[in-house]
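Chemist: Each structure below is given as C-alpha cells.
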Structure 1
Amino acid sequence: MNAEPEVPRGVNGRLVLIAGATSAAGLAATRALVAAGARVVAVGRDASKLDPVAQAGARTEVCDLADEAAVAALAERVHAQHGAVDGILHLVGGWRGGGGLAGQTEADFRFLEGSLTALRHVSRAFDADLRASDAGRLAVVSSTAVARPLAGGANYAAVKAATEAWARAVAQGFAKAARDAGEPLAAASVVFRVKSLDGLEDALAQRFADLWASDAAEVNDSTVDLTDPAL
C-alpha cells in the first residue's frame, strides 16, 4: 500500500525573518505572515520605525544589515531567542537615479549597493538554517529594470542585476547541497520583480507566504514578475 504524499504545512509555525522591515511592504508582509501563523522577526536600522510591525505581531531587532559583524551578532540573538530561521524576505532597498548616464554618481551607487551588501551578509549568516529547514525559503525583490535598463537608472539596474545573480547563486547552492546529500530539494531561492512596489505590497506579501505551499523544486531559482496581470 502506497503512503499518502506529505501535504505541505505551509508557513504556519515557521520562523521568518524580514530584512528591511520598516517599509510599507515590510508591514504588509508581517501582517500576511502573522495571519498565516508564522513567527516573524522584523529587522530594521531604526527602532522607532519598527513600532508598526511590532504592533502587527512581529518580534523586532535593530541591526545595520550592511555591517557583517552586526549581522553575525543578529544571527546569534535570533538563534538564542527564537531558534533556526525557515525563511527570509529581503526588502532592503531604495532608489536613486536620473540625469542620464552622466547623472549616475558614485555616491548614489554606493547607497544602492548597500542593499546588495545586506543581502550577502544576511543570506550567508542564515544559509545553514535555510538548508537545514524542511522548507527553507529566501526571496528578494528586484526590478523590471534588470531586463530593460535605462541610462538614468544604470546604477539601480546594475545593483538589482547583481542582487538577482546572488539570489540565483543561493538557489544553485541549495540544489547542489541536496544533490550531494542524496536528498530531495527542500530549500528555494526566489526573485520577485516589480516596476515599483507601490500598490503591490499585499501581492508581494501573499506570494511570499504562498512559497511554502509549493514544492521547493518548483520554485527554486525562479523569477516572478509581480507586475504581470496574469499572476
Structure 2
Amino acid sequence: MSKKYQVSLQMIVKDWPAILIIIAMLVGGIVVYPHLPELVPSHWNFRGEIDGYSGRFWGAFGLPLMAAAIYLGMIFAPYIDPKKENYPRFSSAYRIIRLVLVLFMAVLYGTIITVALGGPANLVSKTTPLAVGILFIVIGNYLPQARHNYFFGIRTPWTLANEEVWRRTHRFSGILFVLGGLGLIVSAFLPAPINFIVGLGGIITVTLFSIIYSYLAYHKVTD
C-alpha cells in the first residue's frame, strides 16, 4: 500500500455509494422544490416543536450541499494534514465513515422534507436520535482503526502529542461511542423532552469521558 495520500480515480470509484447518495439528494431537491412551502422547517426545540424556518431554496438544497461539502472536506483535508502519510493505513475505515456521514445527512434530509410536505412535525425528534445512535455505533466500531492525524478522531492535546495515547484513547472511545449510540437509540423511543435530555446527555458523556481518558492516558504513558 502506498504511504502517500492521494485522491485517485480508484478512490472515487470505491466511494460510489456516497457519491450516488449525494447526487440522489440533489436530484431529490430539484424534484421537491416546486412542491415545498415558502418556509421550510429547519430547527426543532427540545420539546420536538418546530421553532425555525428557512427559505425554499435552502430547504431543498441546504442539506444536500452540506453533505457534498462534508464529503469533499474529508477527501481533501488530508492534503494539508502534517500526518497525511497515515491516512492510507486506515483508508477502508475512513471510506466507511465518509459513507455513513453522507447517509446520515440523507436520512435527516429525507425526514425534514417529509415534514415540510405535510408529515408529522415530531418525526424529526423521533428519527434524529435513532440516526445519530446508528452513526455513533458505526463510528465506534471503526474509530480504533484511525491512525495519528489532525482531522479525524479524538483530537486532544494529549492524543496529538503521543501516538500511544492516540491508540489507547481511540480503543477506549470506540467502546464509548457504541454504548452512547445504543443509549441514543433507546432515547428515540422516549417522549419529548426526555429523549432530548437523554440523547444530549449521552453525547456530552461520550465526549467528556474521551477527553478525560486521553489526559489520564498521556500521564500514564509519559510519566
Structure 3
Amino acid sequence: MPQPPSLRAAVYWAPALGDPLSIAGNSWLGRDAEHGVAVPQPPLDGLAELTAAARVYGFHATLRPPMRLATGWEDFLASLRHLAAGMSPFALPPLQVVDMAGFLALRERAPCPALHALADACVQATDMHRMAPTESELAKRRSAGLSAEEEALLLRWGYPHVLQHWRFHMTLSRRLSQREMTHIRPLAEAHFAAAAAMVRQVEEVAVFTQVDGGDFLIAERVRLGRVLF
C-alpha cells in the first residue's frame, strides 16, 4: 500500500461483515467504512448532524488510537500480525447503549478482561511505529483537561486514554444536551436492541486509515490466532 505523508493508521475493533451489529451501526452513522460508501440512516430528525463527527471514523471501538507512522506501512502491519497470531479469539459480552459523559455509545454489559488485554497489547506492540505527536496534537489532547496520570500516558504513548484509562466504547453521537439525550437515547436503544444483545466472538482486529483528514476506511482485517509460517 502506498504511504501518503498524511496517512494516519489506527487499530479498531469493528464487527464482521454481515454481523447484525455492523449493519445496525453503519445505518445509525450513515456510512460503511469497509466499502467507503454512504448508508441510509433511520428517518430521525437531526440524526445526520448528531452523528456527523462519528461518521468520519466509522463504526468501531478504538484499540490503538490513530497515529502517524514513523516506519513503513508493511512494518506496522507485520508487528500487528505478529501480535494477533499470539492472541486467541474470545467472547464479547452483550452491549448496551449508554450515556458516556454526554456522548451516546455502546458499551459492554459485563467486564471482559480479554478485551482490555487486546487493547493494551495493540497499543504496546505498535508503539515503535508511532510518530511523536506535534505540539498542536498535544495541545488538542490537553484542551479537555488531563489528570497527572493521563498526561503521563499522553507523553509516553501519544494518547491519554489508553491502558488503565482505556474503556471499550463505540461512539454513536457528538456530545448531547440533556434534552437531546432524553430524546435520542431511547431511539438508539430501540435501533440496536437486537444486535447489541447478541454474544459474539472477537476474532480479528481492523486497521483503519485516514488520508488528508478524510474519512477513515478499513484497510485490512487481521485475524487473531493466525499461524505464521
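Chemist: So if we calculate distance in nm of label points 7 Å out along Cα→Cβ at positions 129 and 193 for every structure here (1, 2, 3), which label has the highest result? Display every interim value, and only then the final one.
Modeler: Working: 1: 2.9; 2: 1.4; 3: 4.2.
That would be structure 3.
Chemist: From 1, 2, 3, which structure was mean count of other Cβ atoms within 10 Å over residues 137-144 = 20.2 calculated on?
Modeler: Numbers: 1: 24.2; 2: 20.2; 3: 12.6.
Checking each candidate, the match is 2.
Chemist: Given a computed value of 17.2, 46 for Rg and Dmax of the Cα atoms in Å, for residues 25-152 alone, which structure among 1, 2, 3 does it belong to? Display every interim value, and only then the final one.
Modeler: Numbers: 1: 16.2, 48; 2: 16.9, 49; 3: 17.2, 46.
The structure behind it is 3.
Chemist: Next question. Could you figure out which one of 1, 2, 3 the value -11000 for helix-only ellipticity at 222 nm (-39500 (n - 2.57) for each DSSP H run of 4 or more, over all residues; to 500) was computed from? Walk me through the intermediate numbers first.
Modeler: On the way: 1: -13500; 2: -23000; 3: -11000.
Checking each candidate, the match is 3.
Chemist: A value of 2.0 was computed for distance in nm of label points 7 Å out along Cα→Cβ at positions 73 and 169; which of 1, 2, 3 is the source structure?
Modeler: Values: 1: 2.6; 2: 2.0; 3: 3.1.
Matching structure: 2.
Chemist: Further, regarding this structure: The value 19.1, 63 for Rg and Dmax of the Cα atoms in Å was derived from one model only; which of 1, 2, 3 is it?
Modeler: Numbers: 1: 17.4, 69; 2: 19.1, 63; 3: 17.2, 56.
Structure of origin is 2.
None of the figures in this text is laboratory data; all of them are computed from the coordinates on show. Small disclaimer: the values here were computed from a predicted structure and weren't measured. Cβ atoms are built from the backbone, for glycine too; each structure is taken alone.
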